[in-house]
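What follows is a group of structures, each given as structure tokens.
Derivation of every value follows stated rules applied to the coordinates shown; laboratory data play no part. From a predicted model like this one, the values you see are computed outputs, not experimental measurements. Cβ atoms are built from the backbone, for glycine too; each structure is taken alone.
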Structure 1
Amino acid sequence: MIAAMRSEWIKLRSVRSSYLTFGLTVLISVAGGAAIAASVGTAVKDGRWHGVYDPTAASFYAIPFAQLALAVGGVLAAASEYSTGTIRSSLTAVPHRGQFLAAKTTVFALAAFVVSEATAFGCFFAAQPLLATHVAHATLGQPAVARAVIGTGIDLTLIGLLGLALGSLLRHAPAAIAIVVVLLFIPYEATDALPAWLQRYLPTLAGTQISNVIPAHNALPAWTGLGLMAAFTAAVLAAALTRLCTTDA
């Protein structure tokens, strides 16, 4: 297993797409989040903000775009082996297919977790000073704030793993990326058209509840929502493992 993980680490750090997607994950969320937070602070101060103001959640309004970048990184980490044909060499070197997928998933998860937590803390520390110039802001010492920041990093990691699972399951990067886009953005656009009970259980929406200190109306509790997202990701990974073990590569 250690040798297989070492091999997967070499693959991950040897391709430009890894640096591009990981870099965009941090850059888009921190820079975009800071700009959005400044606008939110101004809107709250001027009385133009409608709804509940959660200064912690305001740090993460650009996270959906980072989720897309990291999910695409996960898709490419898995699907590119099929498009280039290197999957045959990989399975020759690691004939136990379950071990192969476990090694790839573990290495990507560890790398994504480091990037995701750096992103979450970067968003928080970039946004809060901008909010403080206009309205109330949050600190890590306040109740549930550290949970929200750390949990946001975990949710972002799960999104990356979902991309990897879809890439491994479908073996076709454009199709997997299209499904990622649907899962990440369509729920936000269609919330008004969906019944409230269904919105609660959409995995990608449920997972984002961990970013809120003030619970959203009619939403699952923070850790419950994150657990649902984790279970959904695990289910797609299980489907990918089943296909890998029962069909030709």
Structure 2
Amino acid sequence: MRALWTAATGMKAQQFNIDTISNNLSNVNTTSYKTSRAEFKDLFYANLKRNNILDEEGRPVNLEVGHGVMPTATKKDFINGSFIETNGTLDLAIDGDGFFVVELPNGDIRYTRDGSFKLSVEGDEGMLVTSEGYIVLSEDDDEIIIDSGLTDITIDDLGYITALDEYGDIVDLGRIGLVKFVNPEGLQSEGLNLYSATTASGEEIPMDPDEMQGRIVQGYLEASNVQVVDEMVKMITAQRAYEINSKTIQTADEMLQLINNLKR
């Protein structure tokens, strides 16, 4: 009974769909979270009779039946989320394309759009880090150091960082590192709002100030781009599809039962 196994693939696929939707909904308040969408493809087909046209005679179509469905990909939607005003000096949001660059304790490089940065203070110096303490890199792949005596830290639209010293003079602290990718959907999600580059995403491309199509907004954070209403509709649709596939299994089981009862 082919329908038993075909319907089972449908139930597994919809379970994966529900898993993806639930992860989106659970991250509705996660800073800079990007919605994932499950994608599916049909499985291979059994060709019972192939089309065969010879001298304008024969079968113009195939007699075939499929074997179900399988999940093939989860696609990230990198559309900007709305901005939340925090008035935090080190809270940054990227309006447009791009990622901040952070360095892990083991030296690996990761990328994030979560700009809720902090200062890790050691002595008279503070270093710009993420909430987990990962180092935020400048455009020169260096640490961003802010001395304790500096005030009025300002980060402009292009990412240049300036502050005032004790004499009221402007001090240039460099520019925060920003990169982009040819295929950001190919980035691998690492958790903690971090992504890593893959062969599919391509290598990082530094965003020069003259070529930036977006901007940095200080005092704001990017909210999740999850649309709760859309996710609820998707969840209802997935639930109904799951129920229909389970009904198919019940129907196939009843058909087998009828066949077994023919001997009586």
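Observations on the structure shown:
- For Cα extents along the principal axes in Å, for residues 112-167 alone computed as 43, 20, 15, the structure of 1, 2 it came from: 1
- Structure (1, 2) behind the derived value -0.59, -0.99 of log10 I(q)/I(0) by the Debye sum over Cα atoms at q = 0.09, 0.14 Å⁻¹: 2
- Among 1, 2, which structure scores highest (criterion: mean count of other Cβ atoms within 10 Å over residues 24-31): 1
- Set 1, 2, criterion mean count of other Cβ atoms within 10 Å over residues 64-71: the highest-scoring structure is 1.
- Among 1, 2, structure where mean count of other Cβ atoms within 10 Å over residues 40-47 as derived comes to 15.6: 1
- When helix-only ellipticity at 222 nm (-39500 (n - 2.57) for each DSSP H run of 4 or more, over all residues; to 500) is computed for each of 1, 2, the one that comes out at -8000 is 2.
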